[in-house]
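Alright, structures below, take your time with them.
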Structure 1
Amino acid sequence: MTFTPIDETMPTAPATESALLLVVPVAEPAVARHRIEWDAAARVGVPAHVTVAYPFKPVELLDDTDVSVLVELCGAAPVLEVTFSRTGWFGDEVLFLEPDDAAPVVSLTRRIERAFPDYPVYGGVYDDVRPHLTIGHQVGVSVLRSAEREILPHLPLTQTITRVELWQGPPLAAATPGWHLVRSFVLGG
């Protein structure tokens, strides 16, 4: 048998990615049709959600200590009641639902980010965390404005969130279906 050493100078893409999400099923009737067309996450199986941490530590690298930290952090955070009364925009490219009070989500995100510093939210690209539920992105402002007009009559939407969900799947950039729920962490202990 011949052994071929791995070239450690060549980075390898992770087989999967993971995310910590606050799933918002109450939003599905208002946004599902638009998300499936214009949000890459919806097309790979991710439900309507507000992101707590993405990309997060890959599931295959999580150990018992990591899980214990997540259980403790989520248990110390309150059950969340999130209301979406308005839409928001990132430039003219991304349409989303914006929580009326984002502070509890930002607080939870920052606590998890401090506990897992090797996995900054959105790869550390943005200084601020602006919790949101994406409806669509990069499909043209006129398409997104039309979606916004259809969604606004459904607002406000309120969701009680009792857990943070750990989701995993192929890298989002690959646009390959297969994202699924791995585990939940109860909020409020």
Structure 2
Amino acid sequence: MFLLIILKAFYFCWPAYLANMMPVIFDRLEILKIFKKPIDGGLRLGSDRVFGENKTWRGIIAGIAGGVIAAFIQYCLFAGNIFSNLAIIDYSGFIVLGLLGGLGAILGDLLKSFFKRRFGIKSGRSWPVFDQIDYIVGFFLFIYIIARPSWEIIVAAIVLSLVLHPIVNIVAYLLKIKKVWW
């Protein structure tokens, strides 16, 4: 039962997980370079940037694209009756799921960056726990418009994110996809 909840949470959160990874992938592959412009446009609140140099329009586009791609894959699997025992929603509305999920994940990360700057944590520095759950919390807040997962799924997803996020980051660092291990 516990393992099934973990697997369902992982499967449900694919749009958030891919959305969170896509800005790094777009940056590494130099996709849509024209949009690599800071969202805050260099604006400051006090002495610190509003979000930071690394929060770009390209990252938002990449995150939303990642959410839609993941939701489309889920739809294809759902339509083919593959992993149907893991599905907690009907994926026929994959475009809305992907848009909301990707946007929620990216905006969760953006909001966390805003607060990091307010607390004096410099861009690129680690903020344990918040760095691991920002995108998943944003995902659930936006997804709640169309889907109401159980509290078990939400808790499992947060725990999964706390565990998987550092592992994925370390692998990306070792593969030289990311510049820092966190």
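Any read-out appearing in this document is the output of simple, stated calculations on the displayed coordinates, not a laboratory observation. Note that the coordinates shown come from a computational prediction; the quantities given were computed from them, not determined experimentally. Cβ atoms are built from the backbone, for glycine too; each structure is taken alone.
Some observations on this one:
- Label whose coordinates, when FRET efficiency 1/(1 + (r/R0)^6) of positions 24 and 144 (r between Cβ atoms, R0 = 25 Å, to 0.05) is calculated, return 0.85 (choices 1, 2): 1
- Highest-scoring label, criterion being Rg/Rh (Cα atoms, Kirkwood Rh), for residues 80-167 alone, among 1, 2: 2
- At a computed 0.40 (FRET efficiency 1/(1 + (r/R0)^6) of positions 48 and 64 (r between Cβ atoms, R0 = 25 Å, to 0.05)), which of 1, 2: 2
- Highest-scoring label, criterion being Rg/Rh (Cα atoms, Kirkwood Rh), among 1, 2: 1
- For 25 (relative contact order in percent (Cα under 8 Å, 6 or more apart), calculated) the corresponding structure among 1, 2: 2
- For 12.9, 36 (Rg and Dmax of the Cα atoms in Å, for residues 112-151 alone, calculated) the corresponding structure among 1, 2: 2
- Ranking 1, 2 by mean count of other Cβ atoms within 10 Å over residues 104-111, the structure that comes out highest: 2
- Which entry (1, 2) yields the derived value 3.4 for distance in nm of label points 7 Å out along Cα→Cβ at positions 56 and 88: 2
- Origin of the value -8000, where helix-only ellipticity at 222 nm (-39500 (n - 2.57) for each DSSP H run of 4 or more, over all residues; to 500) was derived from one of 1, 2: 1
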